[in-house]
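Just so you know, all these numbers are worked out from the coordinates, no wet-lab data involved. This one's a predicted model, so the numbers in the text were calculated from it and none came from an experiment. Cβ atoms are built from the backbone, for glycine too; each structure is taken alone.
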Structure 1
Amino acid sequence: MSSESRSRPAAGFPAQLVREDLRGFTGYSSARTSAPGVPARIWLNANESGAPSAADPGGTSRRYPDPQPPALVEAFADLWATTPDRMVVGRGSDEMIELLVRALCRPGGDGVVVSSPTFGMYAVSARLHGVPVTDVPQSDDGLTWRVDTQALARAAREAGARVVFVASPGNPTGTVVPLRELAALADELADQAVVVVDEAYGEFAEQRSAVALLEEHPTLVVLRTLSKAHGLAGARVGIALAHPDLALVLRRVQAPYPVPVPVARLALAALSEEALAATRERVNATLRRRDRLGRRLRELDGVRAVYASDANFLLVRHDDPDALLHTLASAGIVVRDMRHLPGLDDAVRITIGTDDEMTDLDSALDIPLGVTDR
């Protein structure tokens, strides 16, 4: 898709939402950005090795990479039918979360709002910057969880927060927040805070992406990743889609060279038509296995709840989570103990694996809980 045919932002990003001391900050001038427009033939400006490493005889990694590899940025923009100037690529969604807190929240002031139970890195990033966290707990009815976006807006107003994090689908809840509620939340806080919609599990959800809201909501940010559906967790590739003005700020506060050359090539390969088709097939297979496992778990004694999920995992409440964890561990199966999170003192999270892994899980669940071979 050409840049001309893509949507353009309807309004500017409010500059007052950026930390005052960073509004004129230009960031580090790296070797790849310090001589723009120079028709370079010989690069002698970055103190790189003049010859390739024996581990890399072709020299593909001899030089520092482009901070935002153009081909990869363009591929992501094509995938989301948006413009490259909205894209920030980095070291997983974790870095995107860090950049947002760093750019928008004054250390020791401002604040972020979360809705527990949720991804722990929002609070971790805030704490590392000395930024207070306000929690608006979700509610559940034993089947699904609900994020109260109106309560999030009130809490953000009361706390003077600059960032509101909403995971959709949520981790560990698997819950999707309706787009109309996300749009209303962004509108309500447009003069005060950025609403960040974390769609790490978005490929597994039926609801369309909140990327569709970006043009009309300049203070909305969407996070995506290659770690889940695309099967590249070890490559650490995360993407923030934001208003171009905010994307520029995030790139300026980002550490130099966030995308290594081998990672950029792997990520670009993952966005080929063939790879994307394979990803869609893998997602569909995962959804079938997820639904099958959900039915199986609901039949087990001791299971209190198996929550509806729009992700590649199930959140399960159990009468005796210690026994459940012990039984699975005895079969060599590791699931996530979620009892450290508020409101989940009896819960585990089970990721959907391969057919063979799900067969082994099913076999392990047939063993009476807590009983192992002696």
Structure 2
Amino acid sequence: MTGRLPLLTRRGDTLRYDREKGIVAILNRRLYPAQTVWVDCTDLEVVAQAIETMVIQGGPPLAYAAGYGLALALDQATDYSLAQQQVVLALALERLRRTRPTADDLHTILAEAERLALQALEQNQAPNDVVYGYVAGEIQRGDRSAERCGVRAAELLTDGDTVLTVCYPGAAFNWMLYTAVVKQGKQVAVMPTETRPYGQGIRLTASQALEIGSQVTVINDNMSGFCFSRDMITVYITAADRIALDGSIANKVGTYTNAVLAKRHGVPFYVLGYDGPDLNTATGAEIPIEERNGDEVLMMNGQRIAPEGVRGYYPAFDVTPPELISSIVTDRGIYRPAMIQRYLDDSSDAPLEVIPLLG
């Protein structure tokens, strides 16, 4: 047991922008932790491809990568005319918005970066400086949000819990485990599913939870029903790539399946909601679902395992309705799904020692 916060907790440790060299450096999460490899992106297209090909994963990290990619494109256009910079901005935004449609963080970051860049151009200021400063600030704000969310979530865990999770729940999950296991001395085991085809659960979640000090037992993606039926799971916790105002959430495909199983077996399902719902998504039905190349599910470690002629189908996310969710944990408090809109009115500096369940 090491009892320490793992590398992927801080976004600044896995994503860097060296403006002097003109490089956005991204830790390759497809290889980590077996290999610690950095991908150096020297132009916008390389950043976009890194996002699309899952070199960087997780809603907030890929959003920050997109923001840095936009700043890089603007840095490379500083000698252009005003009209040319406006064209660069528009084309860069269009390219980055196509990379991952489901996670709302990317689209929120890009929308605000666009507003700030256009404002800077109108005021004869450097849009690249403004966008870079904004994204760097959002990374710090996001890290604070993840910590507060995780600390609140730790209060929902009891000594002896076994947590089922899907995909890689991110920094808030690490903070939750660290707070519960290291700070509070609770015994909390983690049962991640493999999360095929990229194995986020078996690689990222498993390694991070082990480093914090949890007992980790990996199961195949299709074993959770059996484990629920044998009372091997006491809590189900995931993150969310988007939260609608009606309390629906989109997360890695398979989240909904396990939510149904958790409801059937009386196991609470908590969602790590970070900084709350997306203002522009009223219901779960409005969440766009990214459908990736079906060939990805036919491969394992770069090798095709399906017979030639077989087709694959890969919706990367699914939507879980609010009635299957026990509560949504955020940096401002813990909410019943139907009351998640109250997040928008609550103070962002609510004391962490008060853990309200609202609604």
Structure 3
Amino acid sequence: MIRKYFLGGTTAKGYYRFYDELINNLDRVMYVEGGFTSIVHLTLEKIANEYEKQGEVGCVYNHIEPTMLEAIVIPDKRLAVIDRSKANVKRLSFPKLFENVIYIGEGFDYEYLKKNQDRLTQSRKDIQDLYQQAFENFKKAHDAHEEVEKIYIQHLNFDKANSETEKLKQSIFRATKLNKESSVDHRYLGAATPEGPMDFVLDLTSDVEKRIFIKGRSGTGKSTMLKKLVDESIDRGIDVEVYHCGFNPESLDMAIFRELGIAVFDATSPHEHEPQRSNDEIFDVYELFVEGSPDDEHAEKIIELKNNYKMLTQQATECLRQIQDRQRSFESIYQEALDDEFMKGVAARIYNWIEH
């Protein structure tokens, strides 16, 4: 089975990744050094397709090229193959014992790259500038988002929120307590991409028996409730997949407790979903937690802030689209400089490493 998710993304907090958390949960890691997504993806895809026949494979996608892989994880073997540039690993702690590295740079034609040095340098500078613009727009959009949250927080009944959260906890965990340490995986269920926000919620929950769709406005306690559920699962020794918000990684969007067959997730925009199966439930925090009529009382201000948020996220998305264009141009030069036979050797070495 393939499980699709992101581990890095362009957010309101800058480029934020969860590779450290992944690596800490593994026994072995293979880093692919000196390559780029369009080059590494093909090898990772072939390996993922091969090992999918044997069990679960985590497919980690690149948010700038969301159909391409930047890492694969094989949980049964407690290992991963990762594009080292995405994990941002400065040095190896236990080379050969825990971490291995394959260097793709040896497979490039140096003279060809030298001829295109100016183009490569300019593309890299443009990409860095565009990332900075994207970060700034997302940050401003987040500021507008927080102003909307402040409006709804004023109408939040905290006692009711705590009480209903406790009821939800009991319905999910009941008397379950496992005599082991909880395994916690931190990921993104979605990301900002050049085509706009995308998510893998329905893929990730396709084999989960019970799904709880959280509905509600910004600032009405969705993320806080999810954090409390995660803490409870850890206290009870229950494994949990923690999915952070691709816009603000400090916020949570989903928690999956596969040992219990339950997923709880924020099903509002930009990852809005509706129940599809008989076991799907809606948990509306707006109806349960909010007092008064903030939508009516603050209608004009909310519309203004939401329009501002929309404009800024669109500008950030346009930056990501331009990054994609320039990154493709940059990588095309490396693709032309690459020895195809060398990459076949890389794939063979990775297969051999996985099996030994």
FRET efficiency 1/(1 + (r/R0)^6) of positions 258 and 338 (r between Cβ atoms, R0 = 35 Å, to 0.05) derived as 0.70 - corresponding label from 1, 2, 3 | 1
Given that distance in nm of label points 7 Å out along Cα→Cβ at positions 50 and 346, derived from a single structure, equals 1.5, which label among 1, 2, 3 identifies that structure?
-> 3
State the single structure among 1, 2, 3 that was used to calculate distance in nm of label points 7 Å out along Cα→Cβ at positions 82 and 154, giving 4.4.
-> 3
